[in-house]
Structure 1
Amino acid sequence: MKSFYTLGMFLLIICSVLLGCTHFVTIDEEADKVKIGVLLADDGLGDHSFNDTAFIGLMKARDELGIEFDYRDLTLASSFKDGLQQLIEEDFDLIIGLGYTMQEDFMAIATENPEQLFMYIDEEIHLPNVTSVTFNEYEGSFLAGVVAGFKTETNSIGFIGGMQAPVIERFKNGFVDGVKSINPDARVTVTYANSFSAPDIGSEIVSNLVKNENVDIVFPAAGYTGLGALEQAVQSEIYAIGVDSDQFYLAEKAVITSMLKNVDVAIYTAVEELVETGTLASQHMELGLLEDGVELSQVRLLSLTEQEEKQLEKIKKRLMIQSQAAIELEE
């Protein structure tokens with residue numbers, strides 16, 4: 001079913017403050033190109049989400065910064081560890097890992113190769129040769145929940161997680177809190193697919209939510225599984241909220257907005273730093289609304305009233321003020 005969904009890729013995030021202790025890489029002056037290797041998350045290219053967004057950042061870096069890149073996924077490697085080892089053997093200047101599911105293998109390979117520069121996206125790793133990038137999914141999902149809370153007519157909303165994991169819990173918690181902040185009477189039914197690569201399961205979950213819970217809006221944070229959920233939302237004539245990239249064009253009769261996670265911008269910014277200075281800061285960067293790391297796409301199909309637009313903007317500003325206050329406290 002994967003090939004059915006391979007249409008193109010979308011965009012998203014970051015702005016990074018590369019501070020702290022740095023690692024230097026030696027750029028081949030004769031080749032005059034920085035080489036980047038990336039290991040994709042479970043579901044690979046064509047997910048119209050996390051992996052595709054990261055790939056956009058790499059393609060932009062190739063076209064604008066003159067880098068070379070290659071990738072591995074679970075169709076090209078027997079395991080995450082095998083994929084990482086393949087990238088190590090290719091002598092890349094920077095190796096990027098995507099997604100929390102490879103964290104254990106990523107840490108092992110990074111520990112075994114202390115001179116190799118790594119970047120890990122979606123969870124924090126405390127190693128001197130690893131730059132970690134995470135996103136404040138809670139903030140972006142909170143805004144998505146506000147929109148759902150405004151627009152539900154049945155007061156029954158669904159959330160679908162790929163798996164019960166910390167990053168997915170940030171999506172869920174933000175979404176539920178956003179719904180409740182604007183519509184305390186609304187009910188959010190949470191379901192886990194236990195897979196990021198099963199569109200049929202996503203479709204089945206939506207069918208059951210509509211049949212058993214009278215859900216009229218669903219928010220899947222579930223990779224390929226979520227694509228099946230979006231397709232079923234169209235079939236069931238309910239609305240949906242996309243994730244990671246603007247997924248309106250995958251289900252134009254269902255997607256009212258998407259929670260954008262700008263992985264492409266994060267990757268491009270880091271690669272640009274590497275090209276210009278030969279270094280990356282070994283630190284953790286968390287990117288939220290304040291840093292343009294997450295945001296909502298345009299609201300379509302269901303128009304917000306003027307009052308709702310003002311309220312949404314007010315909530316967004318409040319979240320950004322809270323984030324800024326937290327940063328100042330840490331300083």
Structure 2
Amino acid sequence: MVNAMNLLLIGTGSIGLRHLANVRFLCPNVHVYVLREGCRATSLDIEALGCHVSVVTSLDEAIRIKLDLMVIANPTSMHLRYLIAAIEHGVPFYIEKPVLSSLDEVEQLKQCINRMGGRLPPNQVGCNLRFLPSLVALRSLVRSGGLGRIAHASFEAGQWLPDWRPKSDYRSSYSAKRSMGGGVSLDLIHEIDAARWILGEFIDVHGALGYGSSLGIETEDCACFVMKSEAGSLATVQLDYVSRQPFRRYRIVGDLGTAEWDMPKRYISVSSAEGCLDLSLDHGAFDVGQTYIAAMRELISAIETSAKTSLPIAEGIASLELVLKAKLISS
């Protein structure tokens with residue numbers, strides 16, 4: 001790993017601080033520049049971020065620094081400006097999911113990429129579940145033909161929104177605000193991304209959004225998508241902010257077998273004509289915390305070697321467009 005690094009951190013919420021900790025773990029000599037536009041940072045704020053931290057008060061000031069990495073972890077509706085700056089100035093970047101919040105923003109980003117002739121600095125999108133060993137095992141099972149031809153699959157996830165950030169009022173969070181890019185469809189874009197990653201690209205997508213809970217938020221609290229892949233497989237994605245116990249489970253049905261993956265219960269089971277068995281996996285196969293480190297490690301390695309990552313911005317755009325088009329149809 002690199003010996004020293006200048007990092008620009010945009011967004012100091014829980015996910016931004018997680019990324020900061022991971023960069024420090026991988027590159028202890030990092031100097032952190034925190035962008036604080038339009039507000040003053042108190043000494044307490046800076047102390048909470050640890051040593052080797054400076055505050056910059058404008059994006060222009062930040063760009064004048066020889067930056068090695070930009071971490072964009074502010075609300076989704078604010079991503080575009082920083083993405084464009086990183087691309088235009090050749091600054092490697094880690095962008096939290098979802099990449100953007102509207103099809104108009106996607107078009108602006110594509111225009112920026114075209115202006116640069118498609119040349120991008122090393123970058124990584126924060127769909128970190130692709131680095132989860134148990135999910136890698138599930139994908140390998142499907143892609144190797146272990147389940148035969150895939151007929152259909154379901155991808156489900158949910159959690160009671162007030163429990164996500166128990167120290168703050170969920171009604172003030174970006175999840176609850178349409179203008180900030182909230183809503184369960186974008187918040188839990190991991191499932192759409194996993195469906196693409198495991199089953200391949202989708203050629204048809206339909207969706208329905210729900211607002212039926214007592215949460216009192218302006219964004220959708222439930223969503224259901226039905227999709228058809230290029231290979232002809234059907235997939236459903238069901239998401240919610242309402243389930244009182246967190247869950248995330250996938251079920252993939254092929255003509256040779258069916259696989260079920262459950263993240264909270266930490267198992268993959270495979271049933272076939274011969275019976276049912278649980279796959280034997282390493283202890284860390286369901287350790288989500290390590291996926292953030294693995295994704296950041298891959299990006300830092302790509303910065304050193306000018307290589308491409310496995311989850312570049314194009315992947316983030318493709319998953320995002322599926323969600324946004326389905327939402328457009330549903331409205």
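Values quoted throughout were computed directly from the atomic coordinates according to the rules given, and no laboratory measurement underlies them. Quantities reported herein were computed from a predicted structural model and do not represent experimental measurements. Cβ atoms are built from the backbone, for glycine too; each structure is taken alone.
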request  = Kindly point out which one of 1, 2 the value -13500 was derived from, the read-out being helix-only ellipticity at 222 nm (-39500 (n - 2.57) for each DSSP H run of 4 or more, over all residues; to 500).
outcome  = 1
note = Note: relative contact order in percent (Cα under 8 Å, 6 or more apart) at 20, derived from one of structures 1, 2, originates from structure 2
inquiry  = I have 2.9 for distance in nm of label points 7 Å out along Cα→Cβ at positions 201 and 281, calculated from one of the structures 1, 2. Which structure is it?
reply    = 2
request  = Tell me which of 1, 2 gives 30, 59, 11, 0 when you compute P(r) over Cα pairs in 20 Å bins from 0, in percent.
outcome  = 2
ask   = From 1, 2, which structure was distance in nm of label points 7 Å out along Cα→Cβ at positions 49 and 313 = 2.3 calculated on?
value = 2
query = With mean count of other Cβ atoms within 10 Å over residues 129-136 derived from the coordinates and found to be 22.9, which of 1, 2 does the value describe?
reply = 1
